[in-house]
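No lab work stands behind these numbers, since they all come straight from the coordinates. Source: prediction; values computed, not measured. Cβ atoms are built from the backbone, for glycine too; each structure is taken alone.
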Structure I
Amino acid sequence: MRSVELAIVMTVCTSMLAAPETSADTPVGQPIYVFCGTGDHLWNPLVEPVDSPEAIDAMFDWMNRTYGVSRIYWRGAQSHMWDSEYQVGVERPNQHDWSNGWKRHLYRDEKINEAAVEAAHSRGMEIFAYAGLFEHGVQPDVGIICPYLFEDRLRIEHPEWCPVDRWGERRSPGPISFCYPEARKLIIDRYVDYITRMGYDGINFYTYVENVGIRYLDEFGFNEPIVAEFSKLHPDVDLRHDTLTEAQKLDWYQCRGIFVTQFVRELHAALSAKGKRLSMILDSVEPDYPQPWWGKDAPGQGMIRLDWEAWVAEGIVDELWVQLGATADQTALLDRLLTVCEGTDVKLTMRAINPYDEAWAPYVDTGATPVAVITWTRNGIERLSLEPTSAEALESDDWRLRAQTVTDVGAGTLDLPASAIAALADDPHLLVRRRLTQALGALGDPAQTAVIERALSDEQSCVRIAAAVALGTAGGPDSPARMLQALESDGHFQMKLACFEAMEAIGDSALPALMVAIDSPNEAVREVCVRALYKIGRLGPAEEVFEPLLASMLDTDEAPLIRYWAIDGLVGLRLKISDDQRAALEPQLRALVDGDGNVTAQLHAAWGLGYVAAMADDATRRVAIDSLVALLRSYGDGCQRSDAAFGWRIVGNALMRLAPEGPQALEQMRTQTEDRWLAWIAYEVVHVPQQTQKMQLIEEAEAVATHDRYAPEFPGIRSW
């Protein structure tokens, strides 16, 4: 995608303590909105917390009182809305743990979405749900690779509602096509029911999809209603088989967009009847088409004309949001929007790195509102309080000033000893305690390590997580054991992530505690040990960590998530362990591929075998290939495996790494005629590859020629 957006993405998430200060003359009376993306907040431990009702209330209190924020765009609504509507695969265990473990706990048990609505409305703030217009998950053979194994039950139960390629074989990863009235109605009913039941003031849609499954820009959009619309314009052109002119392509994109407009029309009517509003995000460079996912080369669902000018003229959109990009691109689009929206009630907003940048002033004067994004540590509203900080401020009645003071001490902009701020260790406000913990970690005073360690048992998850992060830089000899002990009470995803990353930062000195705790009866403790042993082993003592990782991998009673990480670590260390250890690893991986009853371990072992066997002698490689071929054949006709719809992708990719024999074996399976499914999956692996989480577009002519030359008979669709 555009280099400016990629550069922006790469500059974020360093540390809240190092964020630039807002100047004293910040025009805080200026209207401002905020986007809060709970997916990021519930993963990255450095951004502000939203992991409890108390944390959310504190966050909204800060934003409203310090900066006058009057509206929140809340991404937590997206996952909550579809919580019971998605199939999530355990075969991507890290994602499953985050999604079905951590986030589901917060949505169902802590009720953070209800808390967000209450926190906003109690302060007179609006809150909009935030969701993806085209984001409904992916078919699992794509999702097992890039990057999320989840799919909406509507796509699973109605694969015919997905955008399809010209042959009617491959489905577009991400969308449900709006060209089907019954699909539109079901989706609209979901949105309207959820928004009204939860009390949101409206809904805001982004238009990218978070996957890289598309292989060429015009791969999808050949569903019969779209073909019929195109035929009205070009009755002598076969959309599926003829080569289109550039003008004809634009007409096709418009035909795809007709049904998006119909969806917007119907949704707006349903929302308006309930007093709710509809907001749409426009790409700052190509607003007439869906956004590319951040850093990607093209829209993941292809080219669909978003006729926002018609939406404005018809009055079926209440707000248009200009997405982040180069300021010149954003202001150029804002100028265009001001002309198109003149005389209408359409509200304009723009996502901004710094909402107080003088570039926005002329647009604010017209009624447009900047949107700060607090998923990043650089967001233009970094300070909790705009008042001057000092030693005396540590005793302020305002929690925001106390929290800002300890932050400034940690950042080095206020010269006070660590002992002075450590006195706030028992502060009644959770964000003061969290910021204090972060500041002590930055200062690295060994005398305060015990204060950080005590925060591992704080009543608030966000403080415990901050303590684990801080101990990575300010820990003492007992800190690894203290973190492992804390995991016995808090074994959720984000706490585990913070602990194992802190262990990696601590390094070799954490090994004794990890070697003991890897046999803990607590699953979260064992997981962190396995993950940390790999990270530390990668930096030096690889041979020392080999045996405990191997034991975890081979333990058939161990949790699949832990066995997955043990395999991940062993394969990751393949270049660093001894020749004897590597020689011992290969047959153990092969034994898992041959099957021990656990699909998650088997698939990851297949993945690993492709890398480890690639380093072995010819005889060992041939044996490994035989095991992988046997496993791939089990996905053929009549397959009853739980991963029948996608596991073959992992196994086939492993064979592709063992060239030339592996690809040759795949081609033999493709050309045989006794097993239709085996032929098809071999074709997909070799000629329709999904191997990385990078977008790798090819030319359309190449894709068509490859299909015509190599594709066997299509056997149909396998769902989960």
Structure II
Amino acid sequence: MEFITQNIDLSAGNAEEKRDEIKYYFNQTWMLYERLFETLVSDAVFYERPQPLRHPLIFYFGHTATFFVNKLMLSKQLKKRINPAFESLFAIGVDEMSWDDLNDAHYDWPTVAAVRAYRDAVAKAINTLIDETEFSMPVGWESPMWSIMMGIEHERIHLETSSVLIRQLALDKVKPHALFPCFGKSGAAPENELLPVEGGNVRLGKEKDHPLYGWDNEYGCVEFSVPSFSASKYLVSNGEFLEFLEAGGYSEDAWWDEEGLAWRNYHHAVMPEFWRGKPGAYRLRLMTEEIPLPMNWPVEVCYLEAKAFCNWKSEQTGLQVRMPDEAEYRRLLEVTGLDREHHCTSISANWNLEHGASSVPVDTFAHGSFYDVVGNVWQWNETPIYPFDGFEVHPLYDDFTVPTFDNRHNLIKGGSWISTGNEITLHSRYAFRRHFYQHSGFRYVVSDKPVKKEYDVYETDELVSQYCEFHYGDEAFNTPNFPKAIAKLALQAVGEGAKAKALDIGCSVGRSAFEIADVFESVDALDFSARFVQVGVQMQEKGRIRYERAEEGELVTFQERTLGELGLNGDYSNISFLQQDATNMKPLFSGYDLVIAANLIDRLNDPARFLQEIPKRMNAGGILLIASPYTWLEEFTPKEKWLGGFKRDGEPVTTLDGLHAELNGAFQRIGDPVKVPFVIRETMHKHQHTLSEVTLWKKK
């Protein structure tokens, strides 16, 4: 089709050839994404929320452009923002972490025309960057072109996820589009059967020098010995799934596990999400139209429905029926000759929009003795996503995968009819919550091998582990716990004042937020790093964290810390841990009686902007606590934006001087500055000892 291109080999050719390829790939992706939204009948539909747990479509229209800007700002390739308000509003999407409704009351969405103009400005800036950026071959993690590729592949992901949301709109809100035609043929479902798959040793993961772009979770290595098993010849079709439904599959509790039963009852689910109508006259909702239910197309369900089907099938057959795990799926690729990259040797499959904008019959694309081993619909796996040995996060996108290492996000494999780019590479690893709808179906396997579904993931990132120890670990050199000490100073300053709402900005892994949550009605704990925020979420939800602590050289110990052992025995559901840029927070973060900004200001790109904005977010009489060692570095803050630590007109300017200059209009300082020590443990024999100066300010 017009806008579909092959994956880019980032190791072949010279820099100018690669520049041209990347520019073409970017513009094709950009145009294809915008064409998708032409399926909406009017601008008013952009403000519809097809799914209660997701933002309206206007968010996703602006989000991919904002992603580019934010990552290019982070990599310092863009010198200034294009639209700071949009780059806050459209920055962070929604992962379906619960079944609760999304509160949309705080969002004031711009016009479609304004977002289109913004997208045009972003596209122009990116094209200029591609033209002017100096880089060398090959393009790897450290290359300035990697961030461009990151934005392109991110937009291709949203091409697919946005198509799911469009598919969930009311039918009168969408219209057909020549670029997205559906496949028109259907028939009776073929009889499915089990075929043998010979076992073998499987190696998952890829090396850093792999020639294709990859997300962080693809790198590293793990090996498995896979016993022989049997797998269904076809994906489960609508016709085969109908047998389960007609056997009372949605009404019989016995087929559903605890999570599935809770989901089914909450949603009153009686059939798959995209089925319409009644028994004997079912219809299938496609992206822009409905058709009579094609019995030989693959069924599209969430993991919980697929699991219930497998449980029913096990009862019917007396066999151990389930979905494949990740290693078994790779083994299936190997025995069918599909363990290769499709851009090198073409693979005939219903993906990449090569055969229209819908599924096709499950017996269309043969892969050895099986069908649809890749393509048509994503295939649910039994395996929750986990990090391979050697996993590292990319510093520009630390929350792509880390928040999903929670044993609640299961892998999907193989790609769908609209999967493009990285999604259809051999090593791709995408995972969603088990109640999530993508264009996803499943095939089943029969095996007595138990499936590992709980990964006791220890935090292994060196920096995050250091901060886990800093916040929750052992005291060193008789120095009191710093986040706890900061919280104590803050609460003393608040005294008998209002305690409705508090903000811990730059919360790191969250200890101070827990310390004040017993006193305040609600606490927003925000940090720029999703890796840090995820630790706080884990501690909140499970009451414990686990991490590797460096001891000596390659030697580590495994640590577990619980809230209970720290004397924190509250509920803590009143804490909201969220990722946010301190200098570009959304308007909803306001109305605070206490703001803690600990060891933050000297790590901001523009600390003065933060200090100028924070009064607007606080109530009169509210307390602002600022703690900082005043370690100004151009690595974090341009020298012209330092608050102090320099000479002006031959006279020294301290950071305290700078704080007064920025805050005196809105605040009154309380008491004298206090120096609070802290120790960060790097290894058993190496610690950093620092003094952080604490100042307290009362909002006038």
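Taking 2.7 as the value of distance in nm of label points 7 Å out along Cα→Cβ at positions 279 and 343 derived from one of the structures shown (I, II), identify that structure.
Values: I: 2.7; II: 5.0.
Computing distance in nm of label points 7 Å out along Cα→Cβ at positions 279 and 343 on every structure in I, II gives 2.7 only for I.
On FRET efficiency 1/(1 + (r/R0)^6) of positions 143 and 271 (r between Cβ atoms, R0 = 35 Å, to 0.05), which of the structures labelled I, II is highest? Walk me through the intermediate numbers first.
Numbers: I: 0.70; II: 0.15.
Ranking I, II on FRET efficiency 1/(1 + (r/R0)^6) of positions 143 and 271 (r between Cβ atoms, R0 = 35 Å, to 0.05), first place is I.
Given -15000 as the derived value for helix-only ellipticity at 222 nm (-39500 (n - 2.57) for each DSSP H run of 4 or more, over all residues; to 500), which of the supplied structures I, II does it correspond to?
That value comes from structure I.
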